[in-house]
Structure I
Amino acid sequence: MVADEVRTLAEQTQESVREITQMVGNLVNYANDSTTQMEDTEEQINMGSNLLTQTETTFIQIAHYIDGVAGAIQDFSSSLNDMNEMSTSVSAAAQEQAASMGEIALNTDGLASLGKELQEIAARFIL
């Protein structure tokens, strides 16, 4: 009877050892899975960090391009203002020239009239 009880205890002990071994194996698997997941997470964090750095660099480049475009727009605006001033000057000069042409036309009419009078006077002497 004692031998049966010892055998039963030995079998129960073996079963308990198998269960404990299986539990330890499961814990090792869980630990390995956790380690793998942490490594994957670390890799993703590093990739995210690299992407953030690239994004920052890209935004800095965009800011420089925007500054360049803003400078070009200011230069263009300044050129347009200069052209507007020149256009105004040309317009004023054209108006002055038109006024001068009007005076020349009047003077030409006056000279034509004087020339006609001179011809009439000269015709009186030729008789």
Structure II
Amino acid sequence: MSTRSRIGIIDKDKHIKSIYIHFDGYVQGGVGETLFKYYQDVDTIKALIELGDCSVLRNTPQETALEAYGEAPAVENCSLEDLYDNWVEAVEDYLYVYSIPEKQWYVHYLGDEGFRLLGDLINEK
């Protein structure tokens, strides 16, 4: 069974690009921790998003490229509301969004009431 997630980046104009990650979407020891440790630079995050949908998230976009599906490009220029609605409809477990203006990762778990700072959850260990 997989723990599915979506990773997005939101710019100052509130446009979002996002990709799907099939495995290990959970925060601790999965996508969340990898994003928090290795994806804090906007250029690195953008390089990841440009890969499109992937099977697994690795520590660098170059490593993750080996896991990219290739035929599934990033979803572009949607609003946060559209992204959220699509995420719920797709029944993906975790939604991660990096805010460029705030320089922060946020996460929403399917069934939770809203977004939380990813750093707060990582530091709760």
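Where a number appears in this text, it was derived from the coordinates with a stated rule and is not lab data. Model, not experiment: these values are computed from the prediction. Cβ atoms are built from the backbone, for glycine too; each structure is taken alone.
Between I, II, which one scores greatest on FRET efficiency 1/(1 + (r/R0)^6) of positions 11 and 75 (r between Cβ atoms, R0 = 25 Å, to 0.05)?
Largest one: structure II.
Can you tell which of I, II yields -8500 when helix-only ellipticity at 222 nm (-39500 (n - 2.57) for each DSSP H run of 4 or more, over all residues; to 500) is derived from it?
II
One of I, II was used to calculate semi-axes √(5λ) of the Cα gyration tensor in Å, for residues 67-114 alone, giving 18, 16, 12; which?
II
For distance in nm of label points 7 Å out along Cα→Cβ at positions 59 and 99, which structure out of I, II has the highest calculated value?
The structure with the largest value is I.
Match the computed value 12.9, 37 of Rg and Dmax of the Cα atoms in Å to one of the structures I, II, and report its label.
II
Using the calculated result 1.6 for distance in nm of label points 7 Å out along Cα→Cβ at positions 83 and 107, pick out the matching structure from I, II.
Of the options listed, only II reproduces it.
1.8 is what came out when distance in nm of label points 7 Å out along Cα→Cβ at positions 3 and 91 was calculated for one structure; which of I, II is it?
Source structure: II.
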